[in-house]
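Dropping the structures in below, format is structure tokens.
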Structure P
Amino acid sequence: MPRTPRKPLAALAALTVVSVPLTACSGTSAASDENVVTVYSADGLKGENGDGWYDRVFADFEKETGIKVEYVEGGSGEMVQRTAREKRNPQADVLVTLPPFIQQADTKGLLQKYAPQGADHVGGAGKAATGTWTAVVNNYFGFVHNTKELKQAPATWEDLLDGKYENKLQYSTPGVAGDGTAVLIKAMHDFGGQKQAMEYLGRLQKNNVGPSASTGKLAPKVDKGELLVANGDVQMNHAQSKTMPHLGIWFPAREGGRPTTFALPYAAGLVNGAPHSDNGRKLLDHLLSRTAQQQVSEIGGGFAARQDVKATDANAVALAKLMDGVEVFEPDWDDIEENLTSYIDAWKEATGG
């Protein structure tokens with residue numbers, strides 16, 4: 001069942017989370033402190049004002065263990081690429097990305113086997129058969145629109161071709177951002193194949209502002225009216241809507257069809273050769289603990305990964321209503337991971353990206 005958004009947390013003053021710049025690491029800082037765990041993560045789970053799910057669970061984790069969380073954020077593809085570059089001298093302990101990038105990280109040998117406590121309550125689609133990654137927050141792909149300028153969301157993909165969206169529409173870059181790659185996945189499903197999807201996205205390009213490495217940066221632009229439409233995901237955008245009053249979530253349909261979406265979970269794995277593997281294991285256990293999972297909805301605006309955690313808070317009710325009537329399909333992640341490069345190349349050729 002769907003869950004929902006973040007609440008301001010006054011009790012986070014003591015939080016000690018370090019956001020590490022996206023620059024090359026020296027290779028000595030992590031090893032010099034045994035009471036640290038470094039997380040490389042896709043954006044969306046950390047709040048703009050210290051009020052996100054990560055903010056809360058990291059603060060609780062540090063209080064319980066004395067282990068400080070060092071946090072690096074970027075697009076899913078960006079985080080995998082960075083981890084791959086550091087493969088001979090790993091700096092991260094835990095990697096969190098959206099599909100298909102978590103599968104890509106696994107294929108590249110970047111993850112080691114570890115089943116966190118509570119993983120037995122995560123459904124089969126939410127964890128690797130190889131035991132290298134597990135979903136920690138469930139989520140769904142979606143779009144956002146400015147509710148002040150657009151009283152109703154543009155119901156179909158075809159609506160977005162209208163001239164009023166010229167330079168008022170943007171989606172994050174496929175192959176770099178997880179939600180950007182999700183645009184391709186949904187388009188290929190809705191239009192019935194790669195060729196049809198790329199033809200459509202080629203036509204849409206005349207309205208597209210241009211590339212964006214981070215999906216999280218698009219919602220504020222939509223809220224301000226700089227954009228009318230952008231891509232996103234339900235968890236992140238529903239949480240953002242609490243402080244962005246002009247943000248509305250919607251799911252495009254094909255003309256004459258039903259709105260569709262698919263699950264896009266935040267999946268976490270222990271980095272192969274992690275400098276602080278024991279701390280990484282402890283953090284993964286904490287992220288899947290019942291307490292942390294019960295906070296996914298109330299604080300993070302997302303959906304618990306554990307099937308035995310049933311949220312009933314107001315956010316959960318609101319998300320259930322949002323998802324009502326939306327068809328949820330299941331992508332072939334093995335195919336997508338195997339052919340991702342060719343899909344990205346086809347998109348670049350179609351859009352000039």
Structure Q
Amino acid sequence: MGSLQHVYERPGPFVTAYLDTSADAEDAAKAIELRWRAVRERLREQGVVDATLDAMEAHVREHRAQAGQRGQVLVAQDTEIVLQDELPEPPTDLPAEDQASVGPVPHLMPYLRRCMSKVPFLIADVEHTGADLTLVRSPGEIDEIRIDGEQHPVHKTHAGNEENHQRFHMAVEERWKRNAEATAGEITERARKIGAQAIVLTGEDQQRALVHELLGDAQDLVIEPDSRRLPVEQLRQEVTRRVHDAQISDVVEEFRREAGRGERAVEGWQDTVEALRRGQVRTLLWTADDHAGDLHVGSGPTELAADERSLKDSGGEIVGDAPASAAVVRALAGTDAGLVITEPDTIDLTGGIGAVLRYRAA
């Protein structure tokens with residue numbers, strides 16, 4: 001969440017727009033323009049001035065249309081675009097008031113929900129002579145790289161008498177190992193550069209095992225998919241699900257453990273908002289609906305409260321009201337805390353919100 005801190009550096013109000021930029025038809029550019037016009041009109045009705053709308057429109061026009069279902073989020077403060085990012089799916093399921101909104105803080109929970117499907121990972125199809133790497137940064141952002149190792153000899157064959165035969169086999173196995181070392185080094189470096197959250201190893205079993213042993217700390221990222229021959233998009237969906245399931249499971253387990261001890265865990269809006277205001281929250285658990293009412297917010301990231309007195313008593317000054325989810329996201333970004341979004345049937349939280357704390361609750 002700390003990566004969003006720059007969005008809040010300037011005071012509001014902020015304009016937030018979610019746009020369907022899918023480009024499946026021949027007249028995709030015209031369709032995107034028409035969708036933007038509808039969003040622009042809704043923002044104008046909320047009092048957004050033309051200078052801000054023109055700045056946002058310039059970014060929409062610069063958008064590079066790509067085939068497939070996708071979307072875009074734009075956040076503007078005055079005439080500055082403080083956030084622009086691709087969405088892995090169109091925001092057509094959002095209510096109209098979420099697709100175009102104005103407020104003291106940006107409305108970013110819908111963006112974060114969709115970012116959950118952005119899990120960068122790496123596929124390595126390994127063979128004795130090298131490997132084919134597929135780097136999946138996000139849906140539609142894929143690079144393919146070939147790693148070539150030493151080529152000959154890499155196959156074990158009969159080589160004259162027994163002594164020569166053994167020597168030849170040892171040379172082949174040594175070449176396999178050197179190629180595995182080169183492949184593992186390239187995998188770890190590429191995985192680091194894209195911030196990979198998972199590594200999928202496929203290919204020749206023996207060489208794959210060698211590479212796996214040489215990955216060092218990156219071994220923790222290796223997962224075994226249900227099928228190694230799935231198309232990249234299906235594999236992306238499986239990897240995303242498994243990475244998120246593991247993350248959610250870890251946080252839910254920690255929350256239950258700390259709640260059982262009565263220590264580093266809180267739930268419910270009153271206690272969780274208080275913990276956010278104190279900067280106590282390490283990871284927030286969210287099962288609530290995005291429309292969980294409004295909160296009063298001040299100018300600082302941790303200035304939020306359900307009632308005016310609480311905010312004023314802590315030294316804050318109310319600058320406006322914001323959707324609770326938007327206020328919570330700003331507080332998380334401002335304190336570099338984590339966010340886990342899950343379904344209510346995964347964990348039953350009072351009010352749909354809770355948190356694992358950095359230090360013991362008061």
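Coordinate-derived values only; no laboratory data. Since the model is a prediction, treat every value here as computed from it, not as a measurement. Cβ atoms are built from the backbone, for glycine too; each structure is taken alone.
Out of P, Q, which one gives -10000 for helix-only ellipticity at 222 nm (-39500 (n - 2.57) for each DSSP H run of 4 or more, over all residues; to 500) as computed from the coordinates?
Only structure P yields this read-out.
Can you spot which of P, Q the value 23.3 was calculated from, given it is Kirkwood radius over Cα pairs in Å?
Source structure for this number: Q.
Of structures P, Q, which gives 1.6 when distance in nm of label points 7 Å out along Cα→Cβ at positions 74 and 138 is computed from the coordinates?
Q
Please compute relative contact order in percent (Cα under 8 Å, 6 or more apart) for structures P, Q and give me the label with the greatest value. List each step's numbers first, then the result.
Numbers: P: 29; Q: 17.
If we compare relative contact order in percent (Cα under 8 Å, 6 or more apart) over P, Q, the biggest value is for P.
Thinking only about FRET efficiency 1/(1 + (r/R0)^6) of positions 258 and 274 (r between Cβ atoms, R0 = 30 Å, to 0.05), which of P, Q has the largest value?
Q
Quick check for you: by FRET efficiency 1/(1 + (r/R0)^6) of positions 122 and 290 (r between Cβ atoms, R0 = 35 Å, to 0.05), which of P, Q is greatest?
P
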